[in-house]
Structure 1
Amino acid sequence: MATEGIEAVFLTTHNWGKSARFFQALGYELEFETDHSSGQLRNGDGPYVFIAEVPEDQEPETRMVLKVADADAFRPDPAVEVVTPFEDTHYGTKEMTVRDPDGRVWNLQAPGKN
């Protein structure tokens, strides 16, 4: 089983409000905001953007999130370095992280079990 393309862009920021307003000025609409300085924005049918605020001592980062239909059925090719296996998240999905040949980390996201 392969991935199904880019599902999302995950960003960390030092200022959730400014980042959300920036993307809204580019045409993204706020789908939801959490109670801990994060939220999800979408523009059309493309990947959504999820932004989470981090402390000033953490460097903001960007990660691509690739969609996986079924975590249990996914078997990465040996060429894919698995950093962390699929784990349940607090927001109802399962996530795995992998590293590409240049050292970038990618998130793979699958639906959680109901």
Structure 2
Amino acid sequence: MSRNSTVTALLRQIRMEMQMLQLWGTEQPSPQAMASTEPFAVDAISFDDWLQWMMVPRLETMLQQGQSLPHNSNISAMAEEAFKHLSADTDELLGLVQQLDEALNLRH
């Protein structure tokens, strides 16, 4: 499977897993929050909102437009920290985020 196909499949799985865990919201954060320049927009939104409203759409847009994907990703460490307080079983979601890191970190 190509790198782009792998990333596309992982994004779809992340979306489905977040929906199942009820972490996929219906209201986009404010434009001010979305304009945050802090890593993961930690000063303005939760990590799951960042993942849903910033990371996933950005990667999907890059794939659709044929742009080069990033070659340096380490969002799984942040995901582990952000999700450890949840009562839901996030093991599958964390595994998918780790796989996304691995797919993006591959050099092609």
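Here are a few things to note about the model shown:
- Distance in nm of label points 7 Å out along Cα→Cβ at positions 8 and 32 derived as 1.0 - corresponding label from 1, 2: 1
- Computing mean count of other Cβ atoms within 10 Å over residues 64-71 across structures 1, 2 gives 17.0 for structure 1.
- Given -16000 for helix-only ellipticity at 222 nm (-39500 (n - 2.57) for each DSSP H run of 4 or more, over all residues; to 500), calculated: source structure among 1, 2: 2
- Answer label among 1, 2 for the case where relative contact order in percent (Cα under 8 Å, 6 or more apart), calculated from the coordinates, equals 35: 2
- For distance in nm of label points 7 Å out along Cα→Cβ at positions 48 and 88 computed as 0.4, the structure of 1, 2 it came from: 2
- Structure responsible for 14.8, 42, with Rg and Dmax of the Cα atoms in Å calculated and labels 1, 2 on offer: 1
- Structures 1, 2, by distance in nm of label points 7 Å out along Cα→Cβ at positions 40 and 56: label with the highest value: 1
Values in this text are rule-based calculations from the coordinates and carry no lab data. Because the structure is a prediction, the values reported are computed rather than measured. Cβ atoms are built from the backbone, for glycine too; each structure is taken alone.
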